[in-house]
Structure I
Amino acid sequence: MSVADIRNDQECWHCAGRAGMHLVCVSCEAPQPLPRTVDLFSVLGLPRRLVVDRDELERRFHDASRAVHPDRHQVAADRSRELSLVASATVNRAYRTLRDPISRGRYWLELHGAPLGDRNNRVPPELAALVFETQELLEALRDAPGNAGTRAEVETVRGQLEERLQTLQAELETRFAEWDAGDGGAPSTLAELKRRLSDIAYLSTLHEDVEEALAGQAGEVGA
């Protein structure tokens, strides 16, 4: 549900003028109440698309931040101050979510009722060899913490994981443009988006495990 859907004819609570679908009233600039399920694209006045113009996102974020910043409303009525806090937090959340392709993709799934689960234990078939090699090396590193050769192998795998993650994200963003040009809400599109994000989430977790293992081994060697 978007701001436009709900608030196009909304009356300003402060001056009774027409607030429209803006974060603040166009007449008195009082912050306006936001729906609990507000669309984060609409919060920043952006079209609901997977591809986001970064320059436009930055501009709209800064404009919105200035309009609702609590400092701007600190001497206003209590309700203005309260609403400015809520609006400011929502604007920040919208910016954080939409500027990152991964979080934007996950939010897209949520908007279409197909969220990516928090628990993801499925090994991506096309990445299975890299995954199993990494897991075996991590186990070997834990069994022999002082083995410089094993550590070097783990560091090499870390680089491979980082490279693969960069490739997967680039491929994902390429598909964003294709999905925008077609039907981004089609079941087949959502299924592919979920699969790609699931692969990225799995490898990201594995990469974190590698980083932790290397940091832990460095601590033991230093001790």
Structure II
Amino acid sequence: MPTVTPIEDASQTPTVRGFLHTPDTPAESGLVLTHGAGSDAHAPLLCAVAEAFSAARIAVLRCDLPFRQARPRGSPYPATAAQDRAGLASAVHFLKRHVTGKIYLGGQSYGGRQATMLAAEQPDVAAGLLLLSYPLHPPGRRADLRTAHFPKLTIPALFIHGTRDPFGSIEEVSAALPLIPASHEIIAIAGAGHDLGGKKTAARVAATILEAFRKFAIS
């Protein structure tokens, strides 16, 4: 039975805060997973993904970004986005102390966007990216694409995306992915919006994410 341990490590800068899901046998690899702009590490999908992955011998650190550590509610400020990326880098360093295998980096929406930007800045930060509901553009503003850093992504990237996501359609995301020179793939979740289905379907969606990740990560 996987173990879940609350984490607050102030020896890292920024502080790493969240929950470490440790398999009951030695982990094959590890995943740092973080949340969207309006959420935190308790998001139902993050919890479900962490449970599914840790049961499959993948350790997961689901963590709060620095902006959420500073404020229990509210969206991040653009001026502090670099600090959020630094928080992800801290979380990777923390997880490396607990996992001997490869470390992957992932996030939902804003967290996933910051993960890609960190990987563009630091190509060796992780072995690959798991991106849940990547916010390709703000709703209703299709021309404002968040893809300028995509050509600098040199690690594999797996996108999990709902077919009813207002932050980018499956077709729009698929059209943007060739900008990434590394291997990439998109998995569509039928009927899901930006939350990828919510609490009631989180376990089922997490199982789909795990299956896609294992195929993609070892391919």
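No value in this document is a laboratory result; all are computed from the given coordinates. It should be emphasised that the depicted structure is a prediction, and the values quoted were computed from it without experimental measurement. Cβ atoms are built from the backbone, for glycine too; each structure is taken alone.
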(Q) Given 22.9, 73 as the derived value for Rg and Dmax of the Cα atoms in Å, which of the supplied structures I, II does it correspond to? (A) I
(Q) Given a value of 19.4 for mean count of other Cβ atoms within 10 Å over residues 104-111, calculated from one of I, II, which structure does it belong to? (A) I
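If helix-only ellipticity at 222 nm (-39500 (n - 2.57) for each DSSP H run of 4 or more, over all residues; to 500) is computed to be -9500, which of I, II is the source? Provide the component values of the computation, followed by the final result.
Working: I: -21500; II: -9500.
Clearly, the read-out refers to II.
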Q. If we compute distance in nm of label points 7 Å out along Cα→Cβ at positions 48 and 144 for structures I, II, which one ends up with the highest value?
A. I
